[in-house]
Structure I
Amino acid sequence: MFPLHDDNERIHGRPYVNYLLIAINAIIFLVEVVATGYFSDRTSTFELLEKYGAIPYKVLGGDISSIITSMFLHSGIAHLIGNMLFLFVFGDNIEDKLGRIKYVFMYIGWGIAAALAHSFYAMSTGGGEIPAIGASGAISGVLGAYLILFPRAKIYTVITAFFITTVKIPAIAYIPFWFIMQVIFSLVNPLGGVAYIAHIGGFVAGILTGYIWKNFGTRYGIVTPQIRYPRKDRQNMADIADMADMTTHTQPEVIKGSNFYEIIAEMPGLVDQSEIQANYDPNTQSVRIFTTGSRKYDINVRLSDIQDKNITIDQTKYLNGIVRIHISKQTP
């Protein structure tokens, strides 16, 4: 069972960082193949792993650089393709959600968490001198964050048993099943050639990151959102409400039409829209969105291109943690 793609639309363009990560992994693998004769030269392979692999006793001794280098090494073409497939399917939406720079740091952070988890386990079982390589620990973090941020996304999955078929599986079912399999494999074959504990460690780190981002990412602060312009045939509220990709981001976003704005922000944990207040300040050209219930949010969204004061906040909607503020521009 392996994923082909998901139905989760991106908002902020192409995932260039995710593409770059895939390209770097592929290029480094080609270098590995050339340097080791596709791992047939035992001496050069050993030297490569000793120098760039994440060796547990060195990792716990503070050798962080080896963790980062090990994240871009793979032991074979199947290892590479499997990891890059998962990164391709799930990583683009995480980059879209977090932003490119944060995604880079989170990806590396998940890889470090995975390596530390594996190293502690390996040291306790007598495997402290065996190097670990592969991007799967960091990619497990991607999966953990994806589960929290996009639980209802559908994953188009190829299933091979006595037949081959493609099915759509919700992320909230697909990813936990994957995680349970990692736990089972770690118990059945703990000393095998796959670092399942690294997968578990990276996944838990991704879960924590996703939870923190989802629950605290939009609280308190002034945000200058990216403004998007819908197509001419989507210039009214009804059409925009049907655009599924508008409900899957953390930072506030503005849709600009010919005579309206719509602000979309993620504010999970509210009871209903009665807890939400929105005010427009013409002096700062910003809309303040805040809550009056027990769950506190307070953000200011700048609409710096408004040249007049004739605007009205005429509708507030709240559904599944997403608040939508519709603002009309009054024509004289």
Structure II
Amino acid sequence: MQDSTAEKMLVFQRAIGGWPKAVGNEKVDYKHPLSAADRTRTLADKGRNDATIDNNATSREINYLAQAYQKTNNPAYREGAEAGIRFLLKMQYANGGFPQYYPDFSNYRHQITYNDNAMVRVLELLRNVARQKAPFVGLAADLPAQAQTAVEKGTDCILKTQYLRKGVLTAWCAQYDEKTLQPAKARAFELASLSGDESVEIVRFLMGIDNPSPEVKKAIESAVAWFEKVKISGYTVKEIAAPQEKSGRDRVMVPEAGATIWARFYELDTDRPIYVGRDSQVHYQLSEIENERRAGYLYLGTWPEKLLSKDYPAWQKRVSTGGRG
């Protein structure tokens, strides 16, 4: 049996095992028809070095192919998923971190990348492989143990990169230097800073660890304390019409009783919310950066809300009663 989406994924899979998120300026979209000419042209690109874990690339294909294999028993889909998993294992640094791209290390692509949950998404997938959790059953016998080792290394990297300030653990930056494990800058508007967004999924990943160590528990509890410390109470963000702007819209921070939001970026040594435009200059008010960034990028949000209100209390209860993390 064949699955049309899985067939397209195999066409786009690079020789190294991973997948691109885009070809040129066009995003990879498996809902888009693939003509014979497109197929031939894409297969000719197999040797390109644009495989990435950004924007869910590679993870989504591995997950889908593994599911398609379970439904169809088509060995090509199992082999595609296995090649993708081996790509993830190969791209991992010895210190446990994952770059955004492999083997293309240009610009900031070589940095350990938590941004947009790239590394955590990979670790979640590998943890499912290690646990042989559906749909990752019936794969090559050597993969679960290798995946488990990768998850352990990745967890160690997470613990080592949690930002320590004056002896107090806080949260995580979106990118880190892969050699020094220090917070790093990526795009012009993404300075080295603590993340009120990516740190959430990192904590959720840690809470999924069975029988968490004291170090893991401390990391979780410290991050939760940091989220509570830096929350912005009594404000929300609203999108409004702005006909005078090229975008036609704007985002503004306004008072609202009972509301709570968090900044995407916090200054490393002060915990002050920062807003940075394409000129890389730090501002402390959302209104001070250009409209293109205000309207086109989320600088404020409610990312930790469910983590604090539901996930963390549930984790505390499981751990206190001797259950798994």
Mean count of other Cβ atoms within 10 Å over residues 193-200, calculated, reads 21.6; among I, II the input was structure I
Among the shown structures I, II, from which was the value -12000 of helix-only ellipticity at 222 nm (-39500 (n - 2.57) for each DSSP H run of 4 or more, over all residues; to 500) calculated? II
One of I, II was used to calculate distance in nm of label points 7 Å out along Cα→Cβ at positions 289 and 313, giving 3.3; which? II
If we compute FRET efficiency 1/(1 + (r/R0)^6) of positions 57 and 177 (r between Cβ atoms, R0 = 35 Å, to 0.05) for structures I, II, which one ends up with the highest value? II
Distance in nm of label points 7 Å out along Cα→Cβ at positions 25 and 97 computed as 3.2: which structure among I, II? II
Given a value of 2.9 for distance in nm of label points 7 Å out along Cα→Cβ at positions 137 and 153, point me to the structure among I, II it was derived from. II
Work out the source of 6.7 here, i.e. which of I, II gives that when mean projected area of the Cα convex hull in nm², for residues 81-160 alone is computed. I
With FRET efficiency 1/(1 + (r/R0)^6) of positions 9 and 129 (r between Cβ atoms, R0 = 25 Å, to 0.05) as the yardstick, tell me which of I, II scores highest. II
Determine which structure produced the value 16 for relative contact order in percent (Cα under 8 Å, 6 or more apart), calculated from the coordinates; the candidates are I, II. I
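Taken together, the values in this text are just the output of simple stated rules run on the coordinates, not laboratory data. Predicted, not measured: the structure shown is a model, and the values here were computed from it. Cβ atoms are built from the backbone, for glycine too; each structure is taken alone.
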